[in-house]
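So, here come the structures, one by one.
Read-outs throughout are calculated quantities, based only on the coordinates presented, and are distinct from any laboratory measurement. None of the values given here were measured: they were computed from a predicted structure. Cβ atoms are built from the backbone, for glycine too; each structure is taken alone.
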Structure I
Amino acid sequence: MQYVSTRAATSAASPSSQQFSDILLGGLAPDGGLYLPTEYPQVTGAELDAWRKLSYADLAYEVLKKFATDIPDADLRALTAKTYTKEVYRNARAGEKATQITPLRVLEERADGAKLVLQALSNGPTLAFKDMAMQLLGNLFEYTLTKQDAQLNIFGATSGDTGSAAEYAMRGKKGIRVFMLSPHKKMSAFQTAQMFSLQDPNIFNIAVEGVFDDCQDMVKAVSNDLPFKAQQKIGTVNSINWARVVAQVVYYFRGYLSATTSNEQKVSFTVPSGNFGNICAGHIARMMGLPIDRLIAATNENDVLDEFFRTGVYRVRKSAETYHTSSPSMDISKASNFERFIFDLVGRDSDRTRALFHKVETQGGFDLSGKPGSDGDEFKLVAKYGFKSGKSTHKDRLDTIRDVADDFGITIDTHTADGIKVAREQLLAGETMIVLETALAAKFNETILDALGVDAERPAGFENIEDLPQKFVVMSADVAKMKAYIAANTGL
């Protein structure tokens, strides 16, 4: 399996430099684009039938081996077996089978045959869906670095859950340091404590005076400084990292196979979306032949993706226009993974993709609506890829949290509430709609208390996390200062 950048000057990948292991430790391609396989591997009906009976670890192996063809089968199988265990993914809600890593729960069955289903993805060590990919990434990184006798300095940005998932996956890993940016005082108290309470010497938390997009812009600026990136051995775990996206593809297969009994059946997915990484994995699964009908992006008040899927206009918001909301992990105004979908939408034309995202960087967006003066008319093709969208507000969030608690007896987090609110609006007669859970409610207790009048239940081990000592530095959104900080702490 060969890989190509979305902005590559040619459409052909170089066999000597573009295999899975070659792009594993990096993020952006040298030309500023994102990596995708030269073609999506296809899944047959016979494979789907065989995969229905597999454990999550074995399913992950079957999916990943289609993409990581340069990792020996025995090694890849050992890596997925080490990652996806009931010891690692243990924080199941009461009433769910602890042996199921991503169990489904039917929330609603309507008289018209419509079914609303919740897929639990928050049983990992940091109580968020990011653990599903990040735990594997930690093991893949350590495996590759050991083989190469190399080091890696991970430089990433988080609006909440990516940071803690990355740090918990990488803490104590040989040859790895983590430098994680987060917007200062713009995450929940629980999210902040999960990251900042880690005292491991290879973990560096940097609170940036700004919003998430300021953090993300600095990650891209450092990644685009190729000499510095090479000298400091910089890699990334943000969703621009291909391995993280492909690891997320697995739970779409598990969700589909658990919700159906025949490959003739289709399901749809509603996905809380900010950076487009999670739903991009669904797009890839669909392109591989998984029988997904619709992919519905659920945004909060920061609705850049909803605007595109309604109008064809992709309009990045400025920092001052980015709302700080009660679903803060989606407080994103520039979806860094969106480029992968646009690359497919424009027929895998790298020149066109490069031009469109140059316009994002210089003019703040592009218009594919086909209207006079627009940048193209590819918006008319969006339906072919199954995409729809919807938006949720703070009031919607509170109402949905209350409704789900009253009707189904479970407490959901604020981002999952955005997903359920939009899914209910979009659900069609006869459709099975799976909503991807984002995190456990304990991570956003301030809003749960507001909605329900009681604290969210906390899994064992997290009772007083906010009271633990915290280790972090506060910095301005200054790329030069950030580079100096990284260099001073890597010893390279």
Structure II
Amino acid sequence: MKMQYVSTRGLAPAQTFSQILLGGLASDGGLYLPDQYPVFRPDELAAMQRMTYRELAVTILSRFADDIPVEDLRALIEKTWTPDVFGYARAGDDMNDITPLHTLEPGLHLLALSNGPTLAFKDVAMQWLGHLFEYVLARNNSTLNIVGATSGDTGSAAEYAMRGKRGIRVFMLSPRGKMTPFQTAQMYSLQDDNIFNIAVNGVFDDCQDMVKAISNDLPFKETYHIGAVNSINWGRIAAQIVYYFKAYFSAADHVGQQISFAVPSGNFGNACAGHIARMMGLPIAKLVVATNENDVLDEFFTTGIYRPRVAAQTWHTSSPSMDISKASNFERFIADVLGRDSMALRELWQQVDRGEAIDLRAKGVWERMSAYGMVSGANTHASRIATIRHTWQKYGTVIDPHTADGLAVALANRESGVPMVVLETAQPAKFDDTVREALGFLPQRPAALAGLENLPQRFVEMGIDVVQLKRMIVSKTGWE
């Protein structure tokens, strides 16, 4: 029997992997999850320990995408995670590792996730989606208008993965003036005919709300073939699960040893992938959720209260990709905490959608949280700078500000005898100003990306206006 995907809110029909892949949100406004997670036994984990990255990807993703022939899936994987695509590895790294583990000291590691074309961890999943979308669209003789929102890295990763792909157009919303010059140039300098950048006069959450409004307009979504590449897309979460397994096998002394992961978090997609890896049998002791000054997730894991914030309460920080105060993938996690009680989830998210706080202590489920191994912490600019400086002085390693958030919170939650893996977010070259403030010099960038900020840029400026966004999409739907 094929795996079925169900909505967190319980009112959308169950579907297969390929059926949910292109659409983003479910028809009831919820997010799709497998009806049950595949679980790997200890003997299966022992066999997986010897696998390459691509072999691991086939083993894991074939459990989720079981309506795609395994040989087709293998072919897509073989052209996704290659040394040519993930070629920005550091000196000494094995190019076939894709996500190599860098040891700072015994028991403390960084997982290098930023060797892809846009130097950010989003590439790991997005490059897979680019090939997967094209495959499914060709099989269905269909087209797709991707509408997405980015706080910094998702946009460029999606655009580089989808540029030139047949049957696909990308409409990417980003907050005007809220990304670094490097991040902005990566997106706005693309001149491909199927890429459209939209600079919104607001914050990321405004962009994300516009995307959700488009996705929740079911007649418009169906007529104009609207899809998503944000982490609300299950295909992205599935792909991110792979590197948790790869990191575990690199960091653990033996299969069965508990290790912890620290995850810089904004929209909670990366942490959600770690949660699912744990549900699948990976021996994870703790998932350490690290935020910046926009600490809505830390507030929840500390108090049990999830309190989304409005644009005026969302701070523009030196780790801008985490400047998010409404974490979309948090709904997937809470669905599991509630035991997949979709009615209870719907009641809670009706409050969230109204901008209200929800209190899981009042629901009597807070005591279950300890079973999921989640802890958290928030970081500040001063600590960010100090962590970048300390990591350079002690380990000779330059890290980006988001990874610094992860490392600072990881150190505060480190346990004796339990290896800690910090998930790197991006290469420091994307954040010149913050690294220079911390270290007094600019980080190195790949020669191929020199002068990126000087390239011509192409974008459309827009207010927080869903009607105007729809008009733009309609005007660009003529396919050659």
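Results, tabulated for the structure shown:
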{"item": "Computed 0.40 for FRET efficiency 1/(1 + (r/R0)^6) of positions 29 and 69 (r between Cβ atoms, R0 = 30 Å, to 0.05) - originating structure among I, II", "result": "II"}
{"item": "Structure from which 16.9 was derived, mean count of other Cβ atoms within 10 Å over residues 141-148, options I, II", "result": "I"}
{"item": "Answer label among I, II for the case where log10 I(q)/I(0) by the Debye sum over Cα atoms at q = 0.14, 0.16, 0.18 Å⁻¹, for residues 277-316 alone, calculated from the coordinates, equals -0.45, -0.55, -0.63", "result": "II"}
{"item": "Which of I, II yields 26.4 [mean count of other Cβ atoms within 10 Å over residues 229-236, calculated]", "result": "II"}
{"item": "If FRET efficiency 1/(1 + (r/R0)^6) of positions 221 and 285 (r between Cβ atoms, R0 = 35 Å, to 0.05) is computed and equals 0.65, the structure in I, II", "result": "I"}
{"item": "With mean count of other Cβ atoms within 10 Å over residues 157-164 derived as 28.1, matching label from I, II", "result": "I"}
